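Read through the structures below before going on.
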Structure I
Amino acid sequence: MTQRTWNDLPAWQRWTTGVLAPVEIALTTAAAIDLARRPGEQVRGRKALWWPVLLVQPVGPVAYLLWGRRR
């Protein structure tokens, strides 16, 4: 079995890997930093329940950033 190179991948797969993966990493990092620094009173629900939600890609970090924080 031969190894596939970057140029062997279809355009949609290169785009997904090259663009979406870094965006998911950035969102997850931002949400994790915010959750770690934010006091529990400013989080909707328990902080301990939001940590596993952050691992559900790509909706977990977006859900926390939109609905998990109190304004």
Structure II
Amino acid sequence: MTNKSKKIAAVGLVAASYAVITIVFGAISYGPVQFRISEMLMFLPLFGTEYILGLTMGCFIANIAGGLGLVDMV
């Protein structure tokens, strides 16, 4: 597997991890006051800039599943 393939796989894993953690803890992750356990992953870009895309995609996926619609996605 090439280095580029490993980076793509890592981005996908980060996106999936962020979305799953947010959805599992949905009771505290959505609403007027949001406490997202998955925000701990926001330190990952310190180790590689490719994680920024994964976190962005994961947040977008989690917001789609949240039910607040376009307001939360933007």
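A short reminder: the numbers here are calculations on the coordinates, not readings from a lab. A quick note: this is a predicted structure, and the numbers were derived from the prediction, not measured. Cβ atoms are built from the backbone, for glycine too; each structure is taken alone.
The figures follow:
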read-out	value
Value 2.3, calculated as distance in nm of label points 7 Å out along Cα→Cβ at positions 35 and 51, assigned to which of I, II	II
Origin of the derived value 30 (relative contact order in percent (Cα under 8 Å, 6 or more apart); candidates I, II)	I
Structure from which 104 was derived, volume of the Cα convex hull per residue in Å³, options I, II	I
Structure (I, II) behind the derived value -19000 of helix-only ellipticity at 222 nm (-39500 (n - 2.57) for each DSSP H run of 4 or more, over all residues; to 500)	II
Comparison of I, II by mean count of other Cβ atoms within 10 Å over residues 19-26 - largest value held by	II
